[in-house]
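Heads up, there are several structures right after this.
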Structure P
Amino acid sequence: MSNLKDIKQRIKSIQNTKKITQAMKMVAAAKVKKAENAVKSARPYSQNIRNAFAKVLKSSPSFDTSSMKFAHAIENYPELMKHREINTVGILLITSDKGLAGAYNANLVRRTIQRIKELKSEGKDVKLFIVGQKGFVALKRVVEQENVEILGTYTKLPPLITVSNANVIAEDIAHSYVEAQIDKIEIITTRFKSMLSFIVENWDILPVLAVEEEKKHELEPEMMFEPSSEEVLKKIVPMYVSNSVYQALLEASASELASRMAAMSNASTNADDMIRSLTVDYNKARQAAITQEISEVVSGADALKG
């Protein structure tokens, strides 16, 4: 009987777990559609900013920076566009605060560790900016082993990503670049493809001179900028840097929710399989117990007759 009780308790426990996984799947499914729409709506804007920046840069290859003053590091577009010898590389890693999202965080952390080792083998120092509690916890030991410094951590971001969230991160990485703490900045994030898939990508964000214009036509019209291309650059470079971070956050959020939805769906399916298997075991054990009781009754009756 104790075996029957154990099996019955396991079935009940798995049923309770299934209720949780189904609820989490429904929550993720409700959120991922909004996140997908946000990502797809933002992509054309991001590409147009890149194209506009490339056009402005072509019209103003050089400018006077001697009299320029900037209140914030992200506004210092001449410095953000300046190439220098790369001795220290900054990596902005975007993970999630919560788990139960399948291999989402593991894939990002694995790519980051791989990239850190690549840069270290080239003789370069690495500094990290980490979004998400999962990335921070997973990289603690690696940071100590590889002698990597964490310049910033960003946790408990709101579920709905806003431009202001991106602006805070963009200002921090721009400040590190302007102050020459780092000579290049990369983003490691995920590119949302569909409800069932995403890919891990490395994006180069600083210096911004690496931007290439998307080619649509063989013959491109000549453009003029008012009041001047320098004034346009002053506005568009901060927009480009901030929007790159914002787009990366949106892509990561949609990928995380899609991964969580798939993981919870698989967990619910596995729970059904375990419940069916345990139910068979329970019925077999119950049948064996009943057969044993009948045998004992028959044996006792035969003993009385004798």
Structure Q
Amino acid sequence: MLTRIISAAVGAVIVVAALILHNTVVFPIFTAAVIAIMLFELLRAVKLHKYIPIVAAVEVCGISMPFIYSFNFDYISFYPSVVKLTEDRHMIAFAVTLLCAFAVFVTWLNKHKEIQYSQVFFALASMVLVPQAMSTIVRIEAASPEHGVFLLVMGLCGAWIADSGAYFTGVAIGKHKLCPEISPKKTIEGFVGGIISTAAVFAAAFFVYNRFITEEPLRLGAVGYVLVAVLGMVCAVIGTVGDLSASMVKRQIGFKDYGKIMPGHGGLMDRFDSVLFVLPTFYAFIKITNIV
């Protein structure tokens, strides 16, 4: 237990340091490092880590995404009278992903007797899901100069508070198993507790932030706090789906943990599995509701 607490404390310090330096190049570097480790853990899980071209292609795709979504392309041009680099970040991200996927397929063709199609498509899916989902870290922060850091913290809380709320509720009153074959410790009572606790924390945090911290309140409107509470519930449900999905992959592969980088917790995939689903959902909420 002590090892788990110390490991979590060190991780929290690193995350806080990255948030403090959110206006510097350190922030996309931190995000890229997290993505790179998560991708390597996934490739190792399906035994593709020994194929250097595949590892290189997947990692290049992953590492580039935080910089694509945070870099200012307005200052780049090649012979302006002939060609101007597109400012559409999504098109640049798509082009990079396509090139890296091509490299994976070329390697597969060369090693088709050793590499199975299931491994290749797992790598391709990871190469798309993890970088796009985790790069919403920089996209949420960049959504508002005034509120970006707060919104990012709440997005992360949408995954981690639900997990904590479910754990403590499950320990206290949990009796009925949620998915015993996938995650034996999860209970229905804990699942409900995670949903309620996340909704309550979201509503309270947004209220305190708007009333007492920021000078320019978020545009929540008359029913804004109800929407925020509902968002907390949605994040809790989606985070649980992400957690169970990652656990199912581990069980089918035969892994206990994706890695050992966080003693007592496992790998970064073990800590960010729910974040993969929650952050994009939270980012979509920000954009759809136009609260900033």
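Tabulated data
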item	result
For 20.9 (mean count of other Cβ atoms within 10 Å over residues 196-203, calculated) the corresponding structure among P, Q	Q
Which entry (P, Q) yields the derived value 113 for volume of the Cα convex hull per residue in Å³, for residues 148-283 alone	Q
Winner on FRET efficiency 1/(1 + (r/R0)^6) of positions 20 and 100 (r between Cβ atoms, R0 = 25 Å, to 0.05) once structures P, Q are ranked, highest first	P
Answer label among P, Q for the case where Rg and Dmax of the Cα atoms in Å, calculated from the coordinates, equals 28.7, 117	P
Origin of the value 20, where relative contact order in percent (Cα under 8 Å, 6 or more apart) was derived from one of P, Q	Q
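Where a number appears in this text, it was derived from the coordinates with a stated rule and is not lab data. Nothing here was measured: the structure is a model prediction, and the numbers come from that model. Cβ atoms are built from the backbone, for glycine too; each structure is taken alone.
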